[in-house]
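In the part that follows, the structures are each spelled out as structure tokens.
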Structure 1
Amino acid sequence: MREIPVFERVISFYANLIQFDHPGWVKDASNPNLKRYIRIENDPAIGWSVVGSGTKHKYLLYFNGQFPYVHQNFVTLNLGNSYPTYSNTPVLQVITQGQGTTKKSEVNFPTGKKTSSIDIYSRTYKSPSKADSQDISRYGKGDALYSNVEQL
């Protein structure tokens, strides 16, 4: 194993600090014909939004009743991965995730409303080869590509 010099670590950290989501983000050998786009559409789950395919996040720009009302996933901070308590979990996710029991509420999925603790706005890419029957029942067969979510 190579010892990485401190200077190289610092440069690498700052070079990857700000990440921009784009249609070329997803590299999935099991899904070579993935459509790649960014467009405005009226999504059945959240309404009018800027959505992407081939992007890390499904919803890149959306509006809802939660302050600050306009939310974006075009630009994210990459603070690295957490160790050891939350091993291999992004630091920003550890900082912003809730504590204690999950909060269940009525969530508007593309397939209809259901009671769940899922944060529908946090949908990120999941390979179709890893989608299970629960993902398909929540998001529909064609929309299960973005079924990795965070809990409320």
Structure 2
Amino acid sequence: MVGIDIWTKFFSLMGQTKEGAENNATMANVSDRCTFQYCSALDLPFKDGEFQLVVSSFTFHEVHAPDRTVLFKEIARVLAPGGTFLILDFFAGSFVKMYKVTSVEELLKKVQQLGIEGAKIKPLKETGVDLGIFYRHFWEVDFFSGKKV
């Protein structure tokens, strides 16, 4: 498992650091199979097709780029054929505009054009996962998934 982040100063004030991630892996008894590195999701330092699975949790809305579709381009690039991505973030409502599209359907088509099949966005509340009161009442969190052809 490879974890990446830019670990900005703002988030380090809340304890979200590379060292914190390493400590969490140690406490969970998985540090022997985890590595963490500083890098940007906009330019991943990995080979094409290196991973079978890419997971992102609440990252996409934090990335500052004119068109955040570049994040999907990087995911498609590092995914091996048949590999899957799972993303937990905000894609509905005003958030969809961050991808230079006007609708979720248009975003799905854009991602499929990158060689992704079965791309779908499902509200997290429909998956049975409960992230607590904040996410139930104030945000529409989505689960975005797909598979590289």
Structure 3
Amino acid sequence: MGLEPDTGYYVVLASRAFMRVAEARLRPLGLGAAHMPVLLALTEQGSLTQKELARITQIKQPTAAALLQRMEAAGLVVRAPDSRDGRATLVSLTERGTSLLPVALDQRRQAIEAATAGMSPQEVEWLNSLLARVMVNLQALVNGSDDGQPAP
């Protein structure tokens, strides 16, 4: 029973390295890697509630609340009452958030190109497809469980 590197090992290491690179590239813009899914969701879908953002970005509500507080303080998003539901607030991008997104996406593109250097476009497509399949499999295992254990 050897402890040889396996898929999980490489995925975790690659994820950590991507996060370090993303943080370094986004920091000069006043952004962090955690901001990107929120910025993208708001760009693609318009104003959303905190609950919707938490679901879309696959983070827990308390984490979303803290992240949105930091993003609001940084001038990236603004909150306003939801006219459809008086108990909820809608989160929207500010002009600053909107203007930083293309620059941040370019930084992300450059990081991905560097990470996949030496791979053909077809190999990159395969890698993306395989990782997407792994994510589907893992989400099926978790099946909504908060602790990562398979649902009964």
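Looking at structures 1, 2, 3, which one was semi-axes √(5λ) of the Cα gyration tensor in Å calculated from, given that it came out as 30, 22, 13?
Derived from the structure labelled 3.
From 1, 2, 3, which structure was Rg and Dmax of the Cα atoms in Å, for residues 41-96 alone = 10.5, 27 calculated on?
Considering all the candidates, the number was obtained from 3.
Here helix-only ellipticity at 222 nm (-39500 (n - 2.57) for each DSSP H run of 4 or more, over all residues; to 500) has been calculated and equals -7000, so which of 1, 2, 3 was it run on?
The read-out comes from structure 2.
If distance in nm of label points 7 Å out along Cα→Cβ at positions 89 and 113 computes to 3.1, which of 1, 2, 3 did it come from?
1
Since every read-out is calculated from the coordinates, none of them should be taken as a lab result. Since we're looking at a predicted model, the values are computed, not measured. Cβ atoms are built from the backbone, for glycine too; each structure is taken alone.
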